[in-house]
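Visitor: Take a look at the structures below.
Bear in mind that the values in this text are calculations on the coordinates, not laboratory data. In this text the structure is predicted, and so the values were computed from the model without any measurement. Cβ atoms are built from the backbone, for glycine too; each structure is taken alone.
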Structure 1
Amino acid sequence: MLIRLHVAALLLLPLVSPARAAIVLEPELAPRIDAVLAEYAKPGSPGCALALYERGRVLHAKGYGLASIEHGVAIDPLRTVFDIGSTSKQFTAASILLLAQEGKLSLDDSVRQYVPELPGYFDQVTLDHLLRHTGGVRDYIGLLMLGGINVQDHTTDADALHAIARQKALDFAPGSEFSYSNSGYFLLSLVVKKASGKSLREFAQERFFTPLGMQQTRILDDHTLVVPNRATSYEPGTEGIWVLSTSAWEQNGDGAVQTTAMDLALWDANFYEPKVGGSALMEQLQQVGKLNDGEAITYARGLIVEDYRGLRSVSHGGSWMGFRSELLRFPDSGMAVAALCNVGSSDPSSLARAVADVVLAGQLEPAAKPAAAPADANPRPEATAQAAMFDPGRYTGIYYSPAEALVRPIELRDGKLWYVRQRGQDSELAYEGADRFNMLDVPSPASLQFGTAENGQKRMTFEMGTQRIEMRQVARFEPDAQLLATFAGQYESVELDTRWTLAMDDGKLVVQPRRGAPVPLSPAFGDAFTGMGLLRFQRTAGGEITGFAVDVGRARGISFSRVGATTAD
């Protein structure tokens, strides 16, 4: 419903300084905003809360869909509470910066100074490395799940810390790379507790949420607590039904903030007229980082700072279970968009930018050519004409990015090229000319650019927004059943405290993890398989398989040893 602000509500909302001209939302824009979120206004569907702010002043807010399908409760932008996932990270970063202001810690301190349970190789990992995701720390979420822990299991700080502390190495030297890691922000929650004597929940409540009047905001560190007015989390099931998506994980710092679109207006206002932390803290949050070699990154501290159609944007999205969120701010215009959803198939980051396209149309540069056609549209005539002029077979093959541990096949099916993802959700490719393709039916515009390196090796560059991944073509691994059977056996990992069984099933190699159903493994290249991340097998000089390393993007090189294998040739 479109919010109608009565007097009591107005008293709770931040106002713009009278000396500054306020932005007025033209009435004709509201239907265009509704059109962006129309999918979530369908009967019986979970959905989103959408709010527009001008320097913390609420311009427009509306709820789309249901907060509870079971009880038929509609999403109310004033009252419905959402888990905002990783959008929470800016509050953790702000807590660390506030403690630094007060002399309780330094951003250059080693994390081991506050978390001595970590192994010695963490000595060189500073708090600022963790804030900027440049510490090389493997992501604990992937570690727990590879070790057989499900999101429905009850886990605590001790479980997450144990998963991190038993790793034998970092993924890279601190400061040399950027790799998004939830582990860093979880560890920062422990740092807050050690430096302040209070849990992150208590500290953020006392120093941020209460002073700013964010009455419906809290950090949830006890999964049994009842959160008034909280939306239920859903994922799309089969045959049009919705299924619950819940978790009993209690660690935080990387997520777990529960809030409303209206409370986030109060946080947005603090960036312009700071009541907490002062302008210095707000500036530090938005100060982008650099790697050791001087290369700039777009990640600041709990926030991403980049250009969007010619305007500087400051944002962060979040995803946990069926909850999705985005808080997108354009500091130079004073505008911000909050999109909070309770459905796992939603993409608030794209929704927020689409709403910004409507509201800031006069300030934005022309949009890039759309990369995706509507799902129900016919192929574009120009793409069809161009497709007749090129040889699609030139682009097929297996492409691999060592930096991202990513393997992506390009396949030809009935004369059409497809970008193949692990476990489905493949995308058809539309030829745009000059070895460039747009991906169809994806939530955000994405493209592939093919080329050839000086050594003659084929290359493919994936682009989506500011994300850019370089991949090289590798020779496809096509083992027969006899060769596949040589990989079968028992493998154990000290780093994950788990054992996997690899076995043959109907001529295919499958992995049986500690829990759950067997997962088929697909040959990729060399002795590498996809299915449970990327498994790269290792052999002795004599050819005996001794184990494998698992890469899952945010955690690389996790070691498994074959039970009973020879350790040396």
Structure 2
Amino acid sequence: MNRETGAPTEALLYAAEPPSLEQRARFLAFLESRYGKEIPLRFVHDESKGTGFLLVVGSDQYDWTLSGRYRQLHETIQGAANPEGKTPIALIREKIESFEPSAAPREVGRVLRVADHTARVSGLGGAFFGEILYFESGIRGMVRDLAPDGLGCILFGDDRDVVEGSRVYRTEREAGIPVGEGFLGRVVNALGVPIDGQGPIASQDFLPMESPAPGILDREAVNEPLETGLLTIDAMFPIGKGQRELIIGDRQTGKTTIALDTILNQKDSGIVCIYVAIGQKNSSVARLVETLRRADAMKTTVVVSASAGESSSLQYIAPYAGCAMGEFFMRQGKDVLIIYDDLSKHAVAYRTLCLLLGRSPGREAYPGDVFYLHSRLLERAAHLSSAKGGGSMTALPIVETQAGDVSAYIPTNIISITDGQLFLETDLFYEGQRPAVNVGQSVSRVGSQAQTRAKKEAAGTIRLDLSQYREMEIFTQFASELDEVTKRQLRYGQSLMQLLRQRQHAPYTSAQQVVLLTAGVGHLFEEFEPGRVRTAAQELLAHMEKAQPVLMQTIENRGYLTEEEKKLLLDEASAFLRTLAQGEKKEG
């Protein structure tokens, strides 16, 4: 290779036998047509090439050996779409019958060193950031670091199969994942390979894992509700289609439960749900899948799992793979809910890879681009304009804190990216308040724009009332005597707190939430002892379903109530709860 011009000065032909005069002429003609000038050809004896030829021109290789043709066939099969869901044997047979070896040049590099699912590679000067590399052992890797001494890449497979000195080939393709309707109801790994034992999946397309976020003109305002079925969230921190709402809190405070209940609430709504498990135990993922199956919610859900036992490379790409699957449905005009559980483990996996690749550490040893790591992921959630199909993707990222510290590096980064956060407080959780949402530190920046009119009016000032109650509760701990007004306010706040407690995996419908909020904000539960409020609420819902089915259906379908319907709802609830409270007093 000429160092000044970069043009090849000599071609090497590796073969077991010298080429004939006719073959040599064909090689010289091929080189001239490919490189635009005559290039000298030198024969190099190599018994390992068998009956084939390996032509090396600078960093380009043209492999006509048996092993080279096998490698090309393997790559063809690996990257092949499978829209009909054929068995692996049938797909391989089909590709073998139609296979034609390529005569395209291939840049070839060498592995310098391997360590913990990362590798340093030399000799691939044309490779780009994010490109997929093909290793001689058959596994793939992704370029994640460009340096003067070579490329740093992460490996998607057993790194024991990659050894120093082995060859590496460019594919000139970005990382992608198969997508399609066939993935609904299935559990797959970060590469889209099914791991639920239910056979192959028919894919309809192959999308890049990373793609640009929709532009401003391609988006619409977030104003359609995506209800979680949780009274606390839907009443005070409503989530809209296309929003990014962070769920944050310490370990074992109910973060995954909120995400799971939200999926359960979508099973009959037509919304496609994608749950991405990052660094979770396989047993935890299995329990979640079983819960979804028992509730018949798995039919509209895709679970992408990169468990704690898998490599940091797979944990790193898992959320991008799940996002690509969501984009497939969003571009078809469908609504998608995607949950990333959790991004703190994702950041740790990325930090591990970057340190192994020799990247310079920054705050808390994270690399400097850790903010971009999550911003380019979460910005892909959007409500698309009608010109783009009108689909949406709503993201619920989860982040784990340590001792409630939301000012740590990763939590503050993601809080600044998202449109609000649900902060789960450990003390509330242990007090029995489930979901343990801290009203003061939680917020939805979309707010009431993503609420139905009926729910907005029913919720009223509940958030302000609860904030005042929490303050008063702390203050009155030091008071020996309380006046009647203060006692009444405390009873009202206690009744609201009890009303907002909700059983696990038991989401409320929109109509049920309106009934409970109307009764709660209307001070109708004050006459009950705190331990009886939840039972009274369930009895009220059962009564309303039986006594006012038309009104309940109207709330569900229309989303707003006339003044007469509001009065009817309040009067019916008031009469029932008054009678119920009086009956309990007589029994007492």
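Visitor: Quick check for you: by distance in nm of label points 7 Å out along Cα→Cβ at positions 320 and 392, which of 1, 2 is greatest?
Guide: Evaluating distance in nm of label points 7 Å out along Cα→Cβ at positions 320 and 392 on every structure, the highest lands on 1.
Visitor: Quick check: 4.2 is what I get for distance in nm of label points 7 Å out along Cα→Cβ at positions 440 and 512, calculated from one of 1, 2. Which structure matches?
Guide: 1
Visitor: If Rg/Rh (Cα atoms, Kirkwood Rh), for residues 160-207 alone is calculated from each of 1, 2, which structure is the one that comes out at 1.12?
Guide: Going label by label, the one that fits is 2.
Visitor: One of 1, 2 was used to calculate Rg/Rh (Cα atoms, Kirkwood Rh), giving 0.97; which?
Guide: Label of the source structure: 1.
Visitor: Further question: Of the structures labelled 1, 2, one was used to calculate helix-only ellipticity at 222 nm (-39500 (n - 2.57) for each DSSP H run of 4 or more, over all residues; to 500), giving -12000. Name it.
Guide: 2
Visitor: Looking just at FRET efficiency 1/(1 + (r/R0)^6) of positions 224 and 560 (r between Cβ atoms, R0 = 30 Å, to 0.05), which of the labels 1, 2 belongs to the structure with the highest value?
Guide: The maximum falls on structure 2.
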